[in-house]
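Each structure below appears as structure tokens.
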Structure 1
């Protein structure tokens, strides 16, 4: 029997957990062509949310095309343009001949090369020109969704994952200005931009001096509520002929602080250990086993940090709020209060902490937080 919980890959259909309000809002924005930026920590289900809305919209309205672009591996402008053009041509064509014809029609002046993968029906577009030497080339590519939408009489939603990567391109600011200048003129297209580096996305969209400031609605994705997890976990157990009480479902959510990825993972580990009826002992065993599996990864993280960065994380895990007080600085050996800003910046850039509204700091990974307090500190004493 296949395990009924999904983590580490996109959750869809029955594996998708609630988020009714977010689905309604994002679907409405897509239908109304309102640009949307989704911001949340890693592994909170942004991609699953976008996929869910894209699927619902595609089933409901055949005049809307949803183009999904993942730029995780795009380290340069040229790689961005190539991935962008490939995704747009694929979503707007349905066969090899149509793909080639579309490339010739829209991108013919850029020396396009279309190659068919051996033994499969997948094809790849590349270009034989230098984007740096030919301004016309990127103009045509960035306006491609608007041109396709106009020619086909459709609306296009362009969803770009790992959008924060553009921050690392050469002359990133000029590139962002270029994107904004083109995209804001499109009348039949909207953009949904999201990624896994929350602080970098905030730098792009929440700073009034940046080109993408007020580009569209900003959706700050929240954790799935405890009561929704209880309903979801209970149903998934019942659907597979096993029983678990609401109390134990809540325990699973609590142990992982409602974190989508980890709550699904702990639910699966618990489900695998349950023959008929789940017990508190089974949940505890599954949790301890999971922390044990992750301990080597967490040890490697610790090995990459300075002693003060480790002490700062422990203070965060302990719920410290006033890091600059003399007692806290002394207890956690953080040095002077001037160090706190640098420690916060360093651990934020390593995706170890998150800054919540109200300037509240928390450890981003709940399993790492538990290990830090109960595994690392215990072994260090």
Structure 2
């Protein structure tokens, strides 16, 4: 029999709508997880350890992290309705001087926020706190082109709701401001509490509780999904922030929403089971990705080994950087090598001949972009 917890209750309001009022977090009496959940959490932790180890075999883990940042940024933004893709975001980075579509800008802001959070936690040793969450939100939302009335970096001072045009026809109405503030303080205490809850399960609980509190006017889902990785990284479960669950949540979006609803209805094990399935799936996928990158790199190195000395030297400058920037222009190659435009074009043509790069648009005469498509395809699987 599935245990049902008291997470909170729905209370009618004077305006003719019902809000969710969270109970104490953690709930009174604590948690008593199903043995199956505990067993699954151990498997998730085992795979995270394997992923942590295998990523150290990569020539530059930072390039791998950057690609996963972009992939997670695209998936997390797509959950919220963005149509742009990871490839669109990388193209925008190359064409930085041109007008950026609003949904692409949404992804770029997410990448910016992730990078900010990583720097804040790693270099500045800043703890995950309500202040950190506000700062993360500010980086995500400030000057974002699709953002309206989001009040970047500030918790809301008015009632919000999910879906619908107003609270009385919304799918879910989070707690009023006073109760929201109480719940946020409890989340912060829970993040830093010394308890026996496995951190992988604790990450799931932090995310679900944050989502029912919904403390911002906009950007709650994206901020909450970032917290998962940052929490596991800060508590030492990840040597590097290599686990990003947004693509899993996007793939199973309806189930994701339903399991979060299960959570606020007290069926916590349902949510945690789904979350742990995601950790296992994404960790296995990332392990396979590392293997595919290594294999592709070895194949390409064989191709480049037949080049003459001068060609090999320029290829050695350009090729490693393609793992961080797999879409390039002639200008990109000129910046990396210091070559003139014709010289940079020669480098690109050589990579095309070797089957490493390919044109985005074969008929385009000016402003051509070149894709390291086999590498991009690994992240688009």
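Upon calculation of distance in nm of label points 7 Å out along Cα→Cβ at positions 99 and 363 from the atomic coordinates, which of the structures 1, 2 produces 4.6?
1
Comparing relative contact order in percent (Cα under 8 Å, 6 or more apart) across 1, 2, which is largest?
Details: 1: 18; 2: 21.
Going through 1, 2 one by one, relative contact order in percent (Cα under 8 Å, 6 or more apart) peaks for structure 2.
Check the numbers for volume of the Cα convex hull per residue in Å³ across 1, 2 and tell me which is largest.
Numbers: 1: 174; 2: 147.
The maximum falls on structure 1.
Structures 1, 2 were compared on mean count of other Cβ atoms within 10 Å over residues 19-26, and the highest value belongs to 2.
Which structure, out of 1, 2, was helix-only ellipticity at 222 nm (-39500 (n - 2.57) for each DSSP H run of 4 or more, over all residues; to 500) derived from, given a value of -19000? The structure behind it is 2.
Any read-out appearing in this document is the output of simple, stated calculations on the displayed coordinates, not a laboratory observation. Just so it is clear, the model here is predicted, and its values are computed rather than measured. Cβ atoms are built from the backbone, for glycine too; each structure is taken alone.
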